[in-house]
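None of the figures in this text is laboratory data; all of them are computed from the coordinates on show. Not measured: the values here are computed from a predicted model. Cβ atoms are built from the backbone, for glycine too; each structure is taken alone.
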Structure I
Amino acid sequence: MRNRTSRQRRFCVALLLMLAVAATAGPVQTKLPFGAWSRASKDPVISPQGEGFESAGTFNPSAV
């Protein structure tokens, strides 16, 4: 049990160190191969419609 606690503690310390390094690093410049994203329209893609539960709202509008 002691070995497991020690391993967990080392993992937590390593994770905190990685987060600290990432937080202090400057912004990363990334060049996207497909260009910059731009919104095609200001209108929503999915909006509430109909009567009943469909008119309450649109939540997590993800498309597959």
Structure II
Amino acid sequence: MSYWKLRNADSLLDCFRIPKSRHAYNEFLALQEEFALLQPMVEDSKDNWTYIWGHHSYTSNRFY
């Protein structure tokens, strides 16, 4: 399941199988808390990728 699909679901609980074990339900509650902390998605925003060397553009020289 994708992040986008989870964020746009009517109910997060509907994305998972029921019944759940107690441990699985506790993990679900933790996931629900993490989602509440995330910023809302902006539909027209573009991803911003930065490589580990700190630049936005790829060059093989910097990669190696």
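Kindly point out which one of I, II the value -10500 was derived from, the read-out being helix-only ellipticity at 222 nm (-39500 (n - 2.57) for each DSSP H run of 4 or more, over all residues; to 500).
This value belongs to structure II.
Using Rg/Rh (Cα atoms, Kirkwood Rh), single out the structure from I, II with the greatest value.
Greatest value across I, II: structure I.
Give the label, chosen from I, II, of the structure having the highest value of distance in nm of label points 7 Å out along Cα→Cβ at positions 9 and 25.
Once distance in nm of label points 7 Å out along Cα→Cβ at positions 9 and 25 is worked out for each structure, I has the highest.
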